[in-house]
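The structures come next, written out as structure tokens.
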Structure I
């Protein structure tokens, strides 16, 4: 049963990544595409952390995976914010 849950979570993760790719390809401007990148960061991290917790329960390995996902969310949000500000400043300078 656990294997099916983990497989489903990883399938959701892959589907979210492909949805982000489709969204980035469809959106027009770089600022709009940045939203698709941020979506992939969040939508792929949550199932990954859940799969680690389902597989191992609360263990050293699952805590490390969850910590890495949380760090990825924090760094990804800061990077998206900085990139968005740079894009807006560049467009204002034109």
Structure II
């Protein structure tokens, strides 16, 4: 599986692709609120791949990107919000 971050000035996404055809199997989308804040607004994983930890891997990629770019995250998406509540290791990028 390959996960890429695609971003422009106002929005972005972490997109998971897998298989020989490099088919998209999940995404986590975010809005760019400012130079140092993104808002995660949606996470979706294809039904055939649910339960494989893809949502967590998408969030891990967004968190790593946020750390590299000195950006905080506001998790409005219910999945991302729950992950931030459960995982102390990603609190450093949480907008408080």
*From I, II, which structure was semi-axes √(5λ) of the Cα gyration tensor in Å = 21, 15, 11 calculated on?*
II
*asked:* Starting from the value 4.0: which structure in I, II was distance in nm of label points 7 Å out along Cα→Cβ at positions 4 and 84 calculated from?
replied: I
*For the read-out distance in nm of label points 7 Å out along Cα→Cβ at positions 52 and 76, a value of 2.9 was computed from one structure; give its label from I, II.*
II
*For Rg/Rh (Cα atoms, Kirkwood Rh), for residues 20-59 alone, find whichever of I, II sits highest and give me its label.*
I
*asked:* If relative contact order in percent (Cα under 8 Å, 6 or more apart) computes to 31, which of I, II did it come from?
replied: I
*One of I, II was used to calculate helix-only ellipticity at 222 nm (-39500 (n - 2.57) for each DSSP H run of 4 or more, over all residues; to 500), giving -8000; which?*
II
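Any read-out appearing in this document is the output of simple, stated calculations on the displayed coordinates, not a laboratory observation. Source: prediction; values computed, not measured. Cβ atoms are built from the backbone, for glycine too; each structure is taken alone.
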